[in-house]
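I've put the structures underneath this note.
FYI, it's all coordinate maths here, none of it is from the lab. Predicted model only: the values in this text are computed from it and were never measured. Cβ atoms are built from the backbone, for glycine too; each structure is taken alone.
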Structure 1
């Protein structure tokens, strides 16, 4: 059976009524199953994870994007997380009997449709990128909505030409599984979070397959190192956590918690359990949920 996962990020994390309307739009497509969704008030962002076949996954992603464009005005949006669109990003991930090439084709199909029907310009990223430098989402989103409003001609999209006045622009792509991992620090000093983020992210000489930013969580009076881990097999979660812990010690700051946003492959958690429980060859079938799955 062909199964594809889609993990759209919407620029709304506070208005529960609007979040539910977006979820309802996605669920209105027959055969779609929502696996998880999480909304964050500080980031003002909701991440939805759902699965389907190649045909209905495109329709569900489109309906979610359309509903978000109707409900959200990016000119009024404020949040810690970088964003350039009401539907900021739509990645497709191959799960079963589907190739990455097919996911790229689906991303192209959806991107063209979003522009043609919603007049929201689309950038193709990751494996779907057609322009050098656009494999990395950060390069596309740099400057965010506010910069693109005045400078889209300097960064022309793959589909479209003018930014949508309220919905901005959307990035659509294809990629492997990604882990969104946040670590919270016991300080309100944002400069410390930014220094630690710089130390761990790959482009500044840190860990391979790690993208990181430092954010302030004002509601809690703390700061956070927010990361995307793009290859958990080569750079495991525990290795990232331990490096952050080591860097935080340099500044006399402790870690008060960590979180994974959305779903994550079980293997990544098994690796962490093996490391912290000091076990040898810890297996999936030693986990109760894993035994049920089998």
Structure 2
């Protein structure tokens, strides 16, 4: 039985399905996977859909692309869960010292490290099973991402730029998806990957603003601390880079004037910058979560440009 103070997690969605409908024995694992916070797997999935949409729009869609879209969704949910397990295993001591994270399953005692490792390996097997349905190029490129996945949880101890390493890991799916559709790597996919990295640095800086005080006290680094009073300007700069590079990716894929459709993506990011208050945690969390809509806007822009 889970102790009363571990029955919920401080930064979880209140009244979410995990706390109200999931079997009680599953709840600590689902909380560790952030199953009640889908924004994480959305942010992992969207670059995959960008790459798949860009490859299809420029070279022609195939029936198998429908499976690939679903496969990337399954893989994103599984691998995001596995990544959360790894992050919580590595950060269990730090999480216990931060107000927002001390009630997570491992530091609260609801799950042991051994149980967390078992959960992570199970989720990795799901991701592997999905990946093995793709071509050899996509499989090889996907395995290369494990370098960034493995080192990311440690970066906050080393550099003020852990958000950069998150971007390197989270946007790798754009390359995998392009390869799954085309059988190789091309410049459009690389430009799209760079756009995703800029996007990630921006939105994860917003997310990190919630923990600035605790991070400073325990010695954990982030771009939110690095940027300080200039956080809004830095976020604006990275978001502008994301929009510009996404447009370059579309032009590189032969879409020409269709690249102007990234304006919808850019408008959403501009709204985030205008609304950003780095000292208001509730505002930062709301803006961070809104990046699902921002990413979907870019998917729509790519598909529409391909049709036109």
Structure 3
């Protein structure tokens, strides 16, 4: 029996009623109401019936990928934004320990719980345009892109081995998704240019895949000029390392945000665009994610 995951589930179950009470107080005192449904889900674990069906479909795809015999190793590349890594097929010359497909699908990809949270965030703000930095197998993207509004969805993936898998995963839930096969820095510029040509301000930006302080700051600052006034920027793994924690704290002080919410694994920035300082909210102690961690994971 794995004691740590079991303890984590027990902690979250015990903390949920307190977290829900604190959340309701936050909503009554200025936390944007649009975040109410996804945040309540974190504590009630009761998604709408439509979301349950979507999750079942996506989890079937995850299980199918898990059964593949493929193995991978990480490739590393230095950039001006820090070291970037991505999985490549194990036989392509990469060094290091082998990573089986089931590990990419079940450990490195976003789990069902947090995938549903992403889906509910996109639904809550009726997102029409969604950007993702870091596709991996397309699991997190499928949860986002399957929101009820059939949003235009663009994601970026630097791994030649994983990009086709992400494309297939996304194609199963929407015909409005696109995977840009490029490093994150150049791919981000291309994605923003495509949204601009389509005259679509970005409503959801999910920043994942490159968990370095400088890179995270750069990606968010680059995206901000194309955010809609109702946009939500979601940062993955804000407690992964001290550097990610610093990046999150700095971004919460960015002029133009209406609110910044630490929900543990994710940090949510609600964009408004004016000069007023946003209010910071912290729910991480109730979701069990309040300390920086040392283990790196790739995108979701």
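Have a look at 1, 2, 3 and say which one yields 0.05 for FRET efficiency 1/(1 + (r/R0)^6) of positions 56 and 160 (r between Cβ atoms, R0 = 25 Å, to 0.05), as calculated. Of the options listed, only 2 reproduces it. Looking across 1, 2, 3, the calculation of Rg and Dmax of the Cα atoms in Å, for residues 104-167 alone that yields 15.0, 42 traces back to 2.
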